[in-house]
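Before anything else, here is the set of structures, which you'll find just below.
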Structure P
Amino acid sequence: MKEPKKRIMIIGCTSGIGKALAELSLEQGLIVGGVGRNEAQLKEMAKAHDRQFFAQVADIRHTTGLNERLDALAERMGGVDIVVVSSSISRKNPDLLFEIENDVLQTNIVGYAAALIWAARFFLKQGHGHLVGITSLAKFLGSKNPAYTASKAFESRYLDGLRLRLAKTGITVSEIMPGFVRTPMTEDQEKMFWAISPERAAKCILKAIGKKKQKTVISRRWKPFYWILPHLPFRLLRYFLV
């Protein structure tokens, strides 16, 4: 008997890592549900992959009505096996305007948490599932854009908490921690080394999902930094980051 195709929902699939992950998932034959703000991009992907890609326009910053939109997408997909929360933004804020900080926080904290909670509740009702959150090794650092790095720390701890909460349910909770990835969000960053393409990041992510790893650093060369970064003194960080 032929095994049914895996169904993956990617929240934040219209650019960067999320888009590359959606494209690779489609290439490998998965049923993909894509969530994002870029309606034109979603329509293009749906047109190119009829009956394999299901699109849902949603801005996770606006949590009112988000559950209903995600419920509708899951129904059209015929269920969901994996949910990947990839939505994230970073904005320069040289004048320390709270409006800019708030935009980052609303996306990376409020919206991110809302998406995770929806997925957790959906899987609890369904009885199984794999919840994947993409964070960053930047969670260990400060930066001149404090909202971004602080939000990554929040995301990581939130995933840890959900993993504990769901430990006895059979639902897997995974955290993917990239180093530098060349995406539109990082194109203006000068101090990037060992940067990988979104396509390579997507391959690493799908491999980790297949193994159901709880925590994964991508790419492999960044793994030592998982242990080193939390202990670097401010003086050294300032040399590299300021």
Structure Q
Amino acid sequence: MVAVLAHRGFAHNGLVRLDQRWYLDVNSFARSTSFAHGFMHWYALYVGVAILGVLLVLGWWRARSAFDPRSSVTAAVWAGAGTIIAVGLNQPLGHLVGRPRPFLAFPHAEVLVPKANDFTFPSDHAVVAGAVIAGLFLLGDRLLAWIAVAVGLFLAFARVYVGAHYPADVVAGLLFGAVVVIVLGFLGRPLIRLVVDLVADARGLRALVVARGRRAAPAHSRKASAEWVP
């Protein structure tokens, strides 16, 4: 509801025209940089999200060697689960807001990806980026988190560059994804911790939580740590 009200306020204040102007400015830039069209097409559709997925997997892998692997792996798993939940919640939100795609308002705009028939606000791709960024910062792996910031922000720009979204769509997506992961983490992480403890205590599955050569922290330990083992 907050997002819906924010969007309505955005429209009533006349900021939609500014958003449209920025969209057209980026679209004009896209027209003048045809050499980048192939790369931006694939990055906006698949590559950006794929890199963010790899960062989540690396976050889990590195969490196994953290000072408290149970807590760190819990945070890593929640980063992935929270991202999925954020995208799922974004679907009804997009229908509730009901903002049409920009190329419907500007039929002569340069569009470098297949024209989707769904709504544009907030952007699903930007939701993924915001959720992964927030999840990795909560994990405490700053290296991966800052890489995710660069990848995610460029993905958000790419979605506007290819003509699929207005700038406000990707900004809203980044914020929505991050808020979902942070807020719902208070409920999701304790549940995931129960599963992580069971896996860590199972002899055949221990390696999923604790890297070889390290001892698992006690099950009652919940203190997260950003200390990583080289």
Matching 0.65 (FRET efficiency 1/(1 + (r/R0)^6) of positions 81 and 153 (r between Cβ atoms, R0 = 25 Å, to 0.05), computed) against labels P, Q points to structure Q
Mean count of other Cβ atoms within 10 Å over residues 41-48, calculated, reads 15.9; among P, Q the input was structure P
Computing helix-only ellipticity at 222 nm (-39500 (n - 2.57) for each DSSP H run of 4 or more, over all residues; to 500) for each of P, Q, the value -22500 comes from structure Q
One of P, Q was used to calculate Cα extents along the principal axes in Å, for residues 65-176 alone, yielding 47, 27, 16; that structure is P
Calculated from one of P, Q, Cα extents along the principal axes in Å reads 59, 34, 31, and the structure in question is P
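If you work out relative contact order in percent (Cα under 8 Å, 6 or more apart) for P, Q, which one comes out largest?
Answer by largest value of relative contact order in percent (Cα under 8 Å, 6 or more apart): Q.
Rule-based calculations on the coordinates, nothing more; no lab input. Owing to the predicted nature of the structure, the values given are computational and were not obtained by experimental measurement. Cβ atoms are built from the backbone, for glycine too; each structure is taken alone.
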